[in-house]
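Colleague: Listed below are the structures to be examined.
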Structure I
Amino acid sequence: MANEGAAVAAIGVQAMMLKQIAAEAGPFEAMRRLVSVGFTVTELAQIPMTDENVAELARARDEFGLTFAALSAVLGPSTGGTDSLDTDLDKIVADARTLGSTMVRVAMLPFDALGEPEKLIGASRELERHAKRLDDDGIRLCYHNHHVEFATLGGTHLHDIIAEHAPSVGFELDTHWLQRAGLDPVQAITDRAGRVALVHLKDYRIRNLDPALFAEVSAGGFPAFRNALVTDAEVGEGNLDWKRIIPAARDAGAQYLLIEQEETDGMDILDCLRTSYRNIDEMGFGDLL
């Protein structure tokens, strides 16, 4: 299988955090600002893989010593500038070679495949077919979870159904979504040791209650109370136990641990990354940065 014997557990950043910078100033500048924070590893997502952007990313790799942990792809039609495994496989392989990446990750299956057993099995088998083709090129295909994969069909987690029917596919486990699904992230990672290639370091924060919600809740808007308080956070600023999670990810065989924060509550994204960097270093994991 691709990637056997590779070095384990460098900490980097999911590039979707930089998508606005990339859109406004270009991917090269986005990568320059990332490196200025101290990171030299990133996973590419939500930056359209046009020829021009790929060239800028390659220049950033050469000038800054960046490592691209993985590229992103979708199953089904290409969307939002993300290439499709079904129609763009040769381009995906070429881009991976240009950027020196040996992994491709799928962020989510098509929604209609996540609610019907036959479609879920069919989509999983498609992942397996693509994984085998990519493995021929030395590239490992990985699947990223949200919480929905830990719903059950016939008493079995969707994630386990995907795993069974796509045995060549590695896992990108997202700590925030594991927590939101009601799992212990440490145990979930440990249980999948050997197939965990990537881990998203996304902290889990409960916001302070906004008094503006009081009236809404009183008027019957309890769902706002249930849903509005859960968010992600800078690593170390939420309630996940990173001193257990990060060693568990290393022990499970993860090559890259990628910070991901989608909601910043008005903070500058680079300031968020600086906070995560500082906290990870202070936790004793500075050797992985």
Structure II
Amino acid sequence: MEGEKRRLQELGGSLYVSLPSSWINQFNLTKGSQVFILSEDGQLKLFPKESPKEEEKTSIIHFTKGVFRILIREYLLGVDIIRIKKDTPFSNSDRSQIASQVNNFLSLEIVEETSNLITIQNLKSDIPITKLIHRMYYLTKSMLEDLNQEDKEVLLSVIERDKLVGKFYFAIIMQERALLTNKWSQEFSFVELLDLRLLIERIEQIGDDIKELAGKLLSKDKIKKEDINFLLQKYDQAFKAYTKKDTVLAAKFWDTEKEDKKRVEYNEQLLRIYSKIKDIADLII
């Protein structure tokens, strides 16, 4: 996003600034056109008109073989009300499958059921996208920490928590889609949103690798605790480098990459986790 300096002018005791002609032409503005001004964190954001109120989006999908893929699509599109319909009454098994799938999403909830129609509402979390990403990071970090435990129940909880990582992942994608399609959302640039998508993909993949590693530890595989702590340190370093846009901190991965990979190459999951951690640092280089 290019910026330019403009001087404030005075007219009738008030200060004003002229608007860039390219912006005016983009939205076909003329004298008398309404604009919307938002004051936020000491900044003024100008929109070509006041943000319109969105109508509630609804959809009906039929209970067929591909119903759950369609459910994912409708969720990511930000549909508010999703109705799943079947020509014959739902069986207990059908209802159990639908409830299980709905539970995979952070903000979906079944709000009404009849014999052949199940209504699902998208409650759309108002948690800012940056907070969701931080929660996703800290969740996977705690999962990695708990791999140091040799307790069966703790390792089982690591596997279970990966479901929540997936919920955060889908919730963030839904918000990103809304930001990309809603011209009123000015929090991130297009490039920043692409980088955020890559970031959460790496975090989600790290969660998958941790889950797989926990399963192998339950089968009595062995890993060195110092290597888990090493990855925790690297994960913290990469995430800090990304969030603070610290290229110096991120570049340190290049200096030690060969040695770091050699340290964990005895275990496939450890090596994959390291590689994805490095990918996070590489996002700002």
Structure III
Amino acid sequence: MAQIGVQGMMLKERIAEHGVFQTLQDISALGYHSIEMSQVPMTPENVAEMRRAKDELGMRFAALSAAVEPMGGVVMESLTTDYDKIVADARTLEAGILRIGMLPFPAMANRDELTRYMGIVADFAKRLASDGLSLTFHNHHVEFARFDGVRMIDIIRDAAPSLRFEVDVHWVHRSGVNPVTFLEDYRGLVDLIHLKDYRVGQLPQEALALLQEGRRDEFYAAFTGIIQFAEVGEGNLDFRAIIDTALATGVEHLLVEQDDLYGRDALDCLTTSRDNLVQLGYAHLF
């Protein structure tokens, strides 16, 4: 049965302060019993606390994050350098999915670099399948840019037939594509989605001051930069249509995520999203 959970990136600061188990206990108390781990160090101590949360709280690990290659200046595990360790962690937590969170920046801007990178991704997707794991790719808006008239996301799909997808509905919408239409187009290829709303914030008073001072370029940057990441139900996306389509097309994990909390506490944001999802009629998915 499909399940609503949490994208762990939202909780990284809370985990750093309170620890993994306490944080997972906190979200369990809110009614979330599934999590995708991201931007949380997979140290032996943290993995042990995750396993404890699985055993004692019934926490389900929807997916673990895995870079494909080391990224310059960022200390992180990758499939290229830490394959056996990443697979071992997935087995410890009984997580059947590994996720690629983002394309390397050079691959976003150059088709040859994207082709090179996707060759490596395709090899790892096949190798992981032989180890009982699936590899998924998480989109942003940039993947809807076109190389020679072809959307980057479609190039990614065609380059790695074994690759699965994690659809972030906020970023799809920001690209100008209807998330419902995209889920239909990729039917049967999507295992996870990120439930993240798209809110148009208010124009700040400071922007008006910039305009009065004749700083039109800075004003226009403020004017176009009022798009926000919102709690589910607090923005403009049609989540009933999105969730119903996701369920109909075989999505297994629906993960609440919010990239910026705008000063709110993560648990408060998750409470708002939960309440709105329950009001929409999805209490049975928690």
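Colleague: Please state which of the structures I, II, III yields 0.75 when FRET efficiency 1/(1 + (r/R0)^6) of positions 14 and 142 (r between Cβ atoms, R0 = 35 Å, to 0.05) is computed from it.
Modeller: On the way: I: 1.00; II: 0.05; III: 0.75.
Label of the source structure: III.
Colleague: The value 0.5 for distance in nm of label points 7 Å out along Cα→Cβ at positions 30 and 270 was derived from one model only; which of I, II, III is it?
Modeller: Values: I: 1.5; II: 7.1; III: 0.5.
Of the options listed, only III reproduces it.
Colleague: Identify the structure, out of I, II, III, from whose coordinates Cα Rg over 2.2 N^0.38 Å, for residues 102-149 alone was calculated to give 1.27.
Modeller: Values: I: 1.19; II: 1.68; III: 1.27.
Only structure III yields this read-out.
Colleague: Given a computed value of 57, 48, 35 for Cα extents along the principal axes in Å, which structure among I, II, III does it belong to? All intermediate terms of the calculation are to be shown ahead of the outcome.
Modeller: Working: I: 57, 48, 35; II: 79, 63, 26; III: 60, 47, 40.
Of the structures listed, the value fits I.
Colleague: Looking at structures I, II, III, which one was helix-only ellipticity at 222 nm (-39500 (n - 2.57) for each DSSP H run of 4 or more, over all residues; to 500) calculated from, given that it came out as -18500? All intermediate terms of the calculation are to be shown ahead of the outcome.
Modeller: Numbers: I: -12000; II: -18500; III: -14000.
Attributed to the structure labelled II.
The numbers here are math on the coordinates, done by the rules we state, and not lab data. Bear in mind that the values here come from a model prediction, so they are computed numbers and not experimental data. Cβ atoms are built from the backbone, for glycine too; each structure is taken alone.
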